[in-house]
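What follows is a set of structures to go through.
We did not get these values from a lab; they are worked out from the coordinates using the rules stated. The structure displayed is predicted, hence computed values, not measured ones.
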Structure P
Amino acid sequence: MTYENKFCGNVLMGNNGYCKFVDLGFVQIRMHDGVVKTLIEVHHVPELKENLVSVGVMDSKGFYCLVEGGVMHIRGKKKFVVMQATKQGNLHIL
């Protein structure tokens, strides 16, 4: 992951608090099957301990999300699975 550490804005969290975010050009994520996916135009929130992928942002970028039986599939424009996450507690983990 490479980015220029500069303040860009705030993001509203689930506890109604705000965290600062900085720009991040791209990040590569190794999926459960070993395939490496690259996410572009993402933001880095230094205060977060875990990485989050926003389903709302994925939707606005033309991706499709299907959650069924404890598994979340993010599909691209041609309906191929580009990410898969398994439910653990209330979160889906890549």
Structure Q
Amino acid sequence: MDESPQEGLRREIFEELNISVAVNGPIHICRSLHTKSSTWRVLVAYHCALEEGQTLTIDPEEVEDAKWVSHEELKTLPMFDDCREVADVFLKNLP
């Protein structure tokens, strides 16, 4: 498939969550050790915005659970270290 990372992100979000988003650009890039395979990967986190008129509905065969959370709740959620790094950057750089 010949698509940019942003196009791939839009496609994957639509396939998994059935919502359309605008990809506004990367907010953080870091190196991360994948614990199961013991291989290094580059993680690129993008800031996305839900396109107007979209609502979050999940396909239970694709996604176990999804919900919108406040900035305060995001700080308390358990997550892998690389995801925590991205969440902290997100929280620090957005109003």
Of structures P, Q, which gives 24, 16, 13 when semi-axes √(5λ) of the Cα gyration tensor in Å is computed from the coordinates? P
Computing helix-only ellipticity at 222 nm (-39500 (n - 2.57) for each DSSP H run of 4 or more, over all residues; to 500) gives -1500 for which of P, Q? P
Here relative contact order in percent (Cα under 8 Å, 6 or more apart) was calculated and came to 17; which of the structures P, Q was it taken from? P
